[in-house]
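Alright, structures below, take your time with them.
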Structure 1
């Protein structure tokens, strides 16, 4: 009887995730966890409020239409950085998303998990997702050298670095989206005579699009705020608009980094305004990902 009661209590604790153990050590540990969470949130909130106070007066049209100026510092703008970031994101999306989805389709629908090379790919994917961003910049610089580019700081080099950065994220999230599609849909399609490719293209892939879109948007929202890989491929401050993937360009994170370190108050104020703009873009992309997931997600 006592053993049965103990098993029931243990099962209830596991099921609910709650325990009635309220000794001093557990309470101290719980208080430390809440204090850590509270302290981190308060520091972040203080930084955001300070940035808003400093940067809101510079949220004007000149921030979007003017270039970085060494003469009229109070009118310096981020036009080159904004356009450069747009070029980078478009080129990164074209390079990373189709390749990532194709790799996920192969690994999830075609790959034999008993083969050694597929297991090696699986392990490497998990490891690549945790590699520091600056390593991808070094790899992109090496790729540009192999391709024969002798000049640095072009859109293509930055896009290669950012595509390599988000590629593991795209592959992993796409595979997770494929796993949410019930196996019965595949079995039914195959039973009607469809091939594996027809089943994947007409049934599995359309059903997984909400999860794929969410993962890719979140990956791009991470890439838009990265500066370290771009520094490695030679990105610097430029004062003109890029017109193609082989043109030199800059990006908003790099301009923010450069201006925030300047002693002039006008530059620091412009950097704060650009931080607000970059945060708004990232929050907008994350909100779009949440909307797509909630709007188009299916319940099986």
Structure 2
């Protein structure tokens, strides 16, 4: 099958021809991939950064959407032909979503709403689950205040929407060009992170901070009230102080959460702006994402 991935540890991302995944074992499904998401985290898969069970030569990718082609023993929730979306880690077939077919754990897959297109579905899992799980960790309620750094990124923009829908007042850091878009998603205030004095522009103390940009936790922590919470998505949560809970978050598969997110995306209460590209452009797409040259757009590969 056609794939995009790596031929060995620490090798460049290239186009590959790989054998088909094995027939699903107990609790597994084989999925014909219709679209697969590309994220900055994918650069961590081919080394010591994030061990997802990849065994090169193998396709990269830990999220996507497609149709079930085969089901293993003890799988009752899906049948052949069903559409699904998933974030999968570790990868039971030792190879990922940037391919024509992928082996998944059935319990990690969510049904894809009939009105949701594959490109939209594939753009959702990792960023959506990360935003959902971070907000759950922060435990905010109506009327409370949240600071999100890198609000224009894929995770940040989803977190803005989810938090605003909960009645949380959101302030986000972003470039000036993203201000109107983020206000349209629900941000009450957007400050330009290019200004080294951006912390002076925010109004008062926050109940919590969500760190989605490396190197911003140190500036955000003083803006959190005593006893508040900070959640870092960039593995740089600072030591706690003033009773503030400071924690790093690492996304985990969760089919129930993903199903609820997919329903919101299908209903239009969540918005994404993915850019579809053919699988043959995978190496160049990966290079763009790894270098941060997407302008906040989610890239999705189509086999």
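Coordinate-derived values only; no laboratory data. None of the values given here were measured: they were computed from a predicted structure. Cβ atoms are built from the backbone, for glycine too; each structure is taken alone.
Worth a mention:
- helix-only ellipticity at 222 nm (-39500 (n - 2.57) for each DSSP H run of 4 or more, over all residues; to 500) from the coordinates reads -6000; which among 1, 2: 2
- Here mean count of other Cβ atoms within 10 Å over residues 32-39 was derived from just one of the structures 1, 2, and that gives 10.0; the source is 1.
- Test item: relative contact order in percent (Cα under 8 Å, 6 or more apart) calculated as 26, pick one of 1, 2: 1
- Structure (1, 2) behind the derived value 31, 19, 15 of semi-axes √(5λ) of the Cα gyration tensor in Å, for residues 192-287 alone: 2
- Value 83, 61, 36, calculated as Cα extents along the principal axes in Å, assigned to which of 1, 2: 1
- Distance in nm of label points 7 Å out along Cα→Cβ at positions 144 and 248 derived as 2.4 - corresponding label from 1, 2: 2
- Value 3.8, calculated as distance in nm of label points 7 Å out along Cα→Cβ at positions 40 and 200, assigned to which of 1, 2: 1
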